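Structures given as structure tokens follow.
Derivation of every value follows stated rules applied to the coordinates shown; laboratory data play no part. All values reported here derive from a predicted model rather than from experimental measurement. Cβ atoms are built from the backbone, for glycine too; each structure is taken alone.
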Structure 1
Amino acid sequence: MYYREYPITPSQRAINGALCIYVEGGKNVDARQMLFGLSVLRHATEAQIEAAMPFVQASQRMTKIEIQDMLAR
């Protein structure tokens, strides 16, 4: 069965939350949580992800480099 996807651009708040969920899942080695975060992040623009970095840095106590490393995997 074919499911059609429609392009969406999530809000900045949604991106902040999704990146936070993704990073938390990475810290806990929880692939399901990481995939949930990625389901929103895949629709984000690069600028939105960059804007979410300070929020995640503060909430997860991680550096920008650690977050970028986690996203690169």
Structure 2
Amino acid sequence: MIHCKRCGGEVVQKPVARLMLVGVAMLAGAGLGAGSPMLWVPAAVLGLTGIYLLIWALAGRGRWCRGCKRFDRV
């Protein structure tokens, strides 16, 4: 188990490739949903979640501290 440098809490590790794949898929779904006015809100939620997952995969390297609720750069 990896510990956070800031708070010493438990760090959750997710596979970076899977986070990127799901993030790209969510962005693609958001792009498809943006064509219909009835789907703009779900498309926006999908898009924002996809962007978050891509940032978590790239900047956070798939790590998240449960204690201080930040991307951990161990």
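Comparing percent of Cα pairs over 20 Å apart across structures 1, 2, the highest value is found for 2. Looking at relative contact order in percent (Cα under 8 Å, 6 or more apart) for structures 1, 2, the greatest value goes to 2. If FRET efficiency 1/(1 + (r/R0)^6) of positions 8 and 40 (r between Cβ atoms, R0 = 35 Å, to 0.05) computes to 1.00, which of 1, 2 did it come from? Label of the originating structure: 1.
The value -17000 for helix-only ellipticity at 222 nm (-39500 (n - 2.57) for each DSSP H run of 4 or more, over all residues; to 500) was derived from one model only; which of 1, 2 is it?
On the way: 1: -22000; 2: -17000.
Traced to structure 2.
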